[in-house]
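Please find the structures below.
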Structure P
Amino acid sequence: MGADLVISVGDLAGHLERERRFSGTRDVSLRLGDSTVNGPMAVTGVVVGTVDGVQANFRVVANARLTCVRCLTERDEQLESEGLQHFSVMPDEDGYAIVDNEVDVGETATDELALSIPATPVCQEDCKGLCPICGTDLNSDPCDGHGEDSGSPFAVLKDLFDS
């Protein structure tokens, strides 16, 4: 756990407009489909006192390894996201709360980063994908076709849709 993302807020909670800037890192391991974020995420922001707690405004940045859903090409991309989280003594629906006069901004930043991983990443908007017959990457090597596939049990159905 990155201790630099656990912020002491005892002097801020309940005091409007008092603030504390912070920055830190935390190692994360996230996966969505074949895309991953493994390594450090950097978080910067400010914690501001509110009537019943504190509010954290932050920016999170991390490197991700994304896999195109069409051609399966992997690429590295920097993910960035901004977040806003209110903390009070009573935990919210996600369990975030002020505990022992501290808040863990790293937990909410990890959640925000996870939400920024694209669900269906593509290497380029006009990605042609893979040939369904031979698996050739159609972006780099056009496929010449494969002729009739009479060995398929569905080949007899092909003519039904040519009407």
Structure Q
Amino acid sequence: MDVFEAMEERRSVRSFEAGRDVPGELVEEVLRCGCLAPSAGNVQPWRFVVVGEAEVKKALAAAALGQGFVAEAPVVIVVCADLAAHSLSYGKRGIELYSVQDTAAAVQNMLLAATALGLGSCWVGAFREDDVVRILRLAKDIRPLALVLMGYAAGETRPPRKMGCSRLTTYM
């Protein structure tokens, strides 16, 4: 699947085939693609925590404001930013902006890679950060910014409505 097809086919999947694990080599390939994302100053601040344990996924689902489908995903990748890495190069702007931009680019690469590999995925941003830090016992400078759910989609998903680019673009 080429990148254009992956962009067209990518969907937010919230229902996964029960009992069907994602092979480790596919998880590794998705992570590798996340690491190929651009980052400010090539700092590469992303840090990944791969969660497959049922109890940890349940705790993450509770932290994600009760979104139960988080616990049902075979794999949850918690995408974090190493704030100290950006602080050294860019100070406050690195912490507040570049870390978010860089990890978002990594997440998008991961979602497209998952699609190209035949996996369903979902980007979850609604969660209580302090709870995720506690659940995963993250270090002080590691900030969780996204949960990436992965598995095999249970059923077909319809494409979401998107506004046309002409409505969202201004030329000057």
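Rule-based calculations on the coordinates, nothing more; no lab input. Only a predicted model underlies this, so the values are computations on that prediction, with no experimental measurement involved. Cβ atoms are built from the backbone, for glycine too; each structure is taken alone.
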Using helix-only ellipticity at 222 nm (-39500 (n - 2.57) for each DSSP H run of 4 or more, over all residues; to 500) as the calculated read-out, with -12500 as its value, let me know the right label among P, Q. Q
For FRET efficiency 1/(1 + (r/R0)^6) of positions 102 and 142 (r between Cβ atoms, R0 = 35 Å, to 0.05), which of P, Q scores largest? Q
Tell me which of P, Q gives 0.75 when you compute FRET efficiency 1/(1 + (r/R0)^6) of positions 30 and 134 (r between Cβ atoms, R0 = 41 Å, to 0.05). P
Read-out percent of Cα pairs over 28 Å apart, computed value 45, structure in P, Q: P
Of structures P, Q, which gives 18.2 when mean count of other Cβ atoms within 10 Å over residues 94-101 is computed from the coordinates? Q
Comparison of P, Q by distance in nm of label points 7 Å out along Cα→Cβ at positions 54 and 78 - largest value held by: P
Ranked by relative contact order in percent (Cα under 8 Å, 6 or more apart), which of P, Q sits at the highest value? Q
